[in-house]
1. With distance in nm of label points 7 Å out along Cα→Cβ at positions 12 and 60 computed per structure, which member of I, II shows the largest figure?
2. When distance in nm of label points 7 Å out along Cα→Cβ at positions 68 and 164 is calculated, the result is 3.7; to which of the structures I, II does this value belong?
3. Looking at structures I, II, which one was distance in nm of label points 7 Å out along Cα→Cβ at positions 76 and 92 calculated from, given that it came out as 3.5?
4. Matching task: -8000 is the computed value of helix-only ellipticity at 222 nm (-39500 (n - 2.57) for each DSSP H run of 4 or more, over all residues; to 500). Pick the structure from I, II.
5. Any idea which of I, II comes out highest on mean count of other Cβ atoms within 10 Å over residues 204-211?
Structure I
């Protein structure tokens, strides 16, 4: 196989990379032990500043679903055949899951800037992965379903989480205040715009939209409990907007 052919987005996956993806997915499950028994706490446990746009604590339970979906998808690919998925997707997943494990460890050290930097790597890998899935045209039904769910959920939640982590980093650097509303509404608007653009690009990937809406719902609940009307109204409207964009995206697919 030539260099051009092997580096092509359409190049088929390999069994070796499939094992790497599974190992990285399992590593994410083990990584929280480092933060639970070591310094700091696991992501979403509230060790950073309480922002007005932080999702309610229960919203972070989606990580359990994301990790489970990632492991299931990796096993399905190994059983059904690694050649059924693009090699580019395997690279994206391996990088995403490995960076996810690093992110958990770094978050336990309470370094907002470092976690934001690692999450940027995760975001780029996740977005490339979810777009690769859209272009791949996976022909095996089980592989397609498990991949849509695993990659879509991860990418959707990471898209929202990235902006929250960047906001936390800004506060930790004393660049702004955690209780200042205007700039956080701007961040929320940018996050929603990003989610909407990716939703259109993926032709309304249901799992991606579900994760994005889950994040907006968590933020809306925080705004309602804090009495911050603007936050819960914007977040609730954002969830409705994402659903509408998804429906339009699927119609034009």
Structure II
């Protein structure tokens, strides 16, 4: 007898950042609304969440907030709720903590509007995450991409991953194979005792690492890292090549 996998019905997309590295485009267009392959970055993420069965998605807003809010409220395939950070940008961790009352008590998907973009493999990556999620062992499950196959990524990687999927930080000055691809399943208990105000999710990831409760699942397909204006053309070329 097989037990049915837990499937998150709620999600949050982080869409409040200023996108400084994408200037001059972001002078007038918030990064989540930059179009790649004819679709706003945030819509690529929302489409994937809808395909995974998500019913409600919280979107936080700060920079050019009105544009983002009007755009996401056009969605008809899920309930969109806006977490307003116009008064103060709360960074990744603070933004999610503020939105927790709208996300309920169950684990939820969390996507970064600007980095959670990829060419799928045979099976959708959010389904791989659902299959890998284990609430008893995990407080957070991150989608990680092999940097050697990524498009537009020039960093040293973020994590080392053990055979059982546990994650540890890249040692300083080292290079590691895996980078965080901007998609996660998070349990609300990860935010127990989290500080008030702005803070980075890295604070909570480090706490989960110390407790052996931060895990990763390797992306199937190709991660498209849209970090600079030049990366848009590279990503569009990669998508065309994959469809050829």
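1. If we compare distance in nm of label points 7 Å out along Cα→Cβ at positions 12 and 60 over I, II, the biggest value is for I.
2. II
3. Traced to structure II.
4. Source structure: II.
5. With respect to mean count of other Cβ atoms within 10 Å over residues 204-211, the highest-scoring structure among I, II is I.
None of the figures in this text is laboratory data; all of them are computed from the coordinates on show. Here the structure is a predicted model, which means the values were calculated and not measured. Cβ atoms are built from the backbone, for glycine too; each structure is taken alone.
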